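For reference, the structures are reproduced in the following blocks.
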Structure 1
Amino acid sequence: MKTYLYIAKLRMQTMLAYRMEVLTYTIMQALIMLSVGFFWKAAYGGTQVAHGVTGNSMITYTVISAIMGSMYYMGVEDRISDAVKTGSIATDMIKPVNLFGMYLAEDMGNLVICFFRSTLPIFIVALAIFGLPVPASPQHFLLFIPSFALGYGINWTFSALFAMIAFTAIDLGPAFSVKYHFVNMLSGAMIPIWFFPAWLRTAVNCLPFVYMFQTPLGIYIGKYDISESIRALGIQAIWLAVLTVMVIIAQKRIEKRVLVQGG
């Protein structure tokens, strides 16, 4: 554990060096949050409730989504892609630590820095413009915390799986952008899936994406009652377990591939 904590510390120091990049990302996230927030204000107009959610709840949904998005930085994608390009993936594999455990530790370091450099500024902007994003109840907030953690895990494992395509593709740069927007659309990060047609909601609920953003957000604003929230937590845990097993299997396969190719 000390080894992984040290790796996280090194990653935090690296992130502190890229101040302009962090500042630019924070400003972009804040602008997106403000744009979507004002969109929901205009969309609801005089309507009090739509799909069981009030206009104020949608503002809260937008604010918390922006906060979650600022913390959902998945460096594992760039890490794997760059390591494959440079050939350093071979040396990473012979280190006395688990390869993906190391990548996860690095992203935990990213998470700490993002919280102070992106999340808090975005929260302050939201507080000044929209007010305090209060959860539906203390019980919902307590359920939101593990749901957020599970959502992060689902997002991370899916990102790790997607990044492994780098072992067979030459360049994943454009693919990462497509994946980012695809996940944002199907996860309810910007527009909740409950506003989509019934057939699309049914299809999306069979995929892991909705459990990255919409499930924690729905719990936070009280879209789901306590029993529904607990059931949603169970589904999130199942998806995380499935994706983790897939990562382990894929890792074993790529290790054989790298050994055969000599790195």
Structure 2
Amino acid sequence: MVEKKSTKIIVYIILLVISALVLLPFIWMVVSAFKSQAELFAYPPTFLPKVWKPENFIEAATTGSISFFHMFLNSMEIAVPVTVFNLIFSSLAGYAFARLRFKGRDFIFMLFIASMMVPAAIVLIPRFLMFTQLRMINTYWPLILPGMFGTALSIFLCRQFFMTLPKELEEAATLDGCGHFRIWWQIFMPLSKPILATLAVFTFQGSYNDFMNPVIYLNSANKFTVQLGLAAFRSTFTARYDLIMAGSIMAMIPVLILFILCQKYITRGIVMTGLKG
């Protein structure tokens, strides 16, 4: 008993140390958001600010050609449709690969898996040329369309999750006269909250925090996203790190809220998307 308690204590101490190391950069960012620019570079450095400056958040939200709230709405205008439609089309494709029998199904699915190995930088120029020909530069369409109809990873995860659901549910629904679309919508989707919540967090975070694509496709300041707004605090000669810290905290609030709402499903969703099938 004594050895077991000692082992538990040692494990808890190790976990606490690891947690502290993981949380330290985040805590430092929060504390730095309340410091002045001069105090951020003071030596020796101070952990807590000598003078708390909550006005950094107001300045970060109002500095620039457009407000932080406007940039936030621009980011949501991109991230929300990408997340919603990605969940719909990925679950549809995942259901088809998991439950429907058609010629070339496994080959097509392997092509989807193989596409995950293609680096994003390879398709960057061809995609830019395509959207240029379509005259979609300086619009949100190049940021929405690529992820709107599902990605290889999200389709793979949906397919793996659907493979874990018992076939008896589908067979019973078929006997009652349900078609595949009704089975997907009324049976599979309500049972798929774990994987849908997991994909919602990953997809929203990836779209909301995207920096490279908005830099490439957006030219007008009134269309800038939150990430471009944070980059605007860095100029050629100076960088307002106090405002960057404050803006970063405000920028992460939507992702943090979504994660808190979905956290009870996320672990279950990841665990249940094993390699069955």
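A short reminder: the numbers here are calculations on the coordinates, not readings from a lab. What you are looking at is a predicted structure, and each value in this text was computed from that prediction instead of being measured. Cβ atoms are built from the backbone, for glycine too; each structure is taken alone.
Computed quantities for the displayed model
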item	result
At a computed 34, 21, 17 (semi-axes √(5λ) of the Cα gyration tensor in Å), which of 1, 2	1
Top of 1, 2 by mean count of other Cβ atoms within 10 Å over residues 226-233, largest first	2
Relative contact order in percent (Cα under 8 Å, 6 or more apart) - structure with the largest value, from 1, 2	2
For 47, 26, 21 (Cα extents along the principal axes in Å, for residues 106-177 alone, calculated) the corresponding structure among 1, 2	1
Value 2.2, calculated as distance in nm of label points 7 Å out along Cα→Cβ at positions 66 and 194, assigned to which of 1, 2	1
FRET efficiency 1/(1 + (r/R0)^6) of positions 162 and 234 (r between Cβ atoms, R0 = 25 Å, to 0.05) derived as 0.05 - corresponding label from 1, 2	2
Read-out helix-only ellipticity at 222 nm (-39500 (n - 2.57) for each DSSP H run of 4 or more, over all residues; to 500), computed value -22000, structure in 1, 2	2
